[in-house]
1. Among the shown structures 1, 2, from which was the value 18, 16, 9 of semi-axes √(5λ) of the Cα gyration tensor in Å, for residues 91-162 alone calculated?
2. Compare FRET efficiency 1/(1 + (r/R0)^6) of positions 35 and 179 (r between Cβ atoms, R0 = 25 Å, to 0.05) across structures 1, 2 and report the one with the greatest value.
3. Given a computed value of 27 for relative contact order in percent (Cα under 8 Å, 6 or more apart), which structure among 1, 2 does it belong to?
4. From 1, 2, which structure was helix-only ellipticity at 222 nm (-39500 (n - 2.57) for each DSSP H run of 4 or more, over all residues; to 500) = -20500 calculated on?
5. In terms of Cα Rg over 2.2 N^0.38 Å, for residues 107-202 alone, which of structures 1, 2 is highest?
6. Can you tell which of 1, 2 yields 64, 41, 35 when Cα extents along the principal axes in Å is derived from it?
7. If FRET efficiency 1/(1 + (r/R0)^6) of positions 155 and 243 (r between Cβ atoms, R0 = 30 Å, to 0.05) is calculated from each of 1, 2, which structure is the one that comes out at 0.40?
Structure 1
């Protein structure tokens, strides 16, 4: 065993666990690269209150808006189930796409590299103000067709054909199912992807991304699907994205190995 392995095993001894927690918290606060997780909390508000005072606690930042340009140029393995169902739905006549938490329109740009969009497609993104401002600037140079637009009010999802939630649900500061149920005409098609879901536990942790530290919601998969069923959505397809995992030191029963994806269809 390596010296690092011996040190880790030693710190896991019950008598040394308080020291290990203190050392990890110090390590967590100093991280400036990658994704690191800390703690287990019952709500978004509780997690937000637990953000170390030395760290920023908002995602509405220019640093966040500058992320993911590479994702607009190519797909990851976990994106292909979404591409498959998007193709099917466009072929079946879906023309109004609402991309909740869609950043600068990353999915819009990435997927169009693999199929031509119908001329009457309208893709509407809802995200935080700073990110949408960056998205509008980016679109002036990269969306000559003008099929991408941005929604200042997420209630504009009402009456759309397809709702996309791709790697964003964990950051929402509201209850997704309650919001979806508030729409007069929820989209009949829903694709969720790259979402951390636990087999039984619903909780919030903290994610330090280097430039900011924010609450991070891990949904209980059974409870999420039950909430969707109550809104009339049935699971047509489900998949697991093993590119991502969420490991929480000192709370390993809350770890998530492989993120979740679903295509759900709403019964009339």
Structure 2
């Protein structure tokens, strides 16, 4: 009599053997992980979900005070609160996705060692839960945006708003890709996890969040544009503020970079998950 197994767990498989059908089969588990991340993150706090709004508002106020009023950094005529919040909201999505997925193996070692399920479910849930947080903060940005849109003539929205889903997809892909790479590396090189937070902060200053790209000298712009997030942020500001430097080639570069990073991240993650319990 032939036995038909629902799931076959193999000790070794090809690094290119990625079972996407299995990911879809466990979509209910993905939903549960997302719900857990959203519900528990501010559980037993006084303000609760209000922190989703408090964090970007406090960051915006500090940027306005330090970089706008003290450092006198130009915002290309865009109202300072709106300019900074536009960068903060988009950057937070990438940073949240990256930071949460970069610790996947070490944070879930006990769970991974006891229960079988596609390991990619966990980092995917982090990116989706970060997207929910982004939507909430984006509503805050929209409220401020509509206020300045009707009270100021310098805000010029663009028809390129149709690119917004693409920008979110690129941010999610970069956060997930880099997170998978660093999560795989930290199983063996644990020192890297101490550099992640510091590295994310440095990358933020190499991205036009607190300054417009137009204020960077021409001979330094090349290096800033090597950062794919630069083109995503500048496109976002072009869409809503009309002040960014939109470049078709730059956005195409960001797409190619994101695709390469995501594919490489998934492959190295797929290889690491087969033996990470020996090193974690």
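1. On the way: 1: 18, 16, 9; 2: 39, 11, 9.
The read-out was computed on structure 1.
2. Details: 1: 0.50; 2: 0.80.
Between 1, 2, the highest calculated value is found for 2.
3. Working: 1: 23; 2: 27.
Structure 2 accounts for this read-out.
4. On the way: 1: -8500; 2: -20500.
Structure 2 accounts for this read-out.
5. Numbers: 1: 1.17; 2: 1.49.
When Cα Rg over 2.2 N^0.38 Å, for residues 107-202 alone is calculated for 1, 2, structure 2 comes out on top.
6. Working: 1: 64, 41, 35; 2: 77, 46, 37.
Among 1, 2, the structure yielding 64, 41, 35 for Cα extents along the principal axes in Å is 1.
7. Working: 1: 0.40; 2: 1.00.
This figure was derived from 1.
Computed from the coordinates by the stated procedures, all read-outs in this text should not be read as laboratory data. What you are looking at is a predicted structure, and each value in this text was computed from that prediction instead of being measured. Cβ atoms are built from the backbone, for glycine too; each structure is taken alone.
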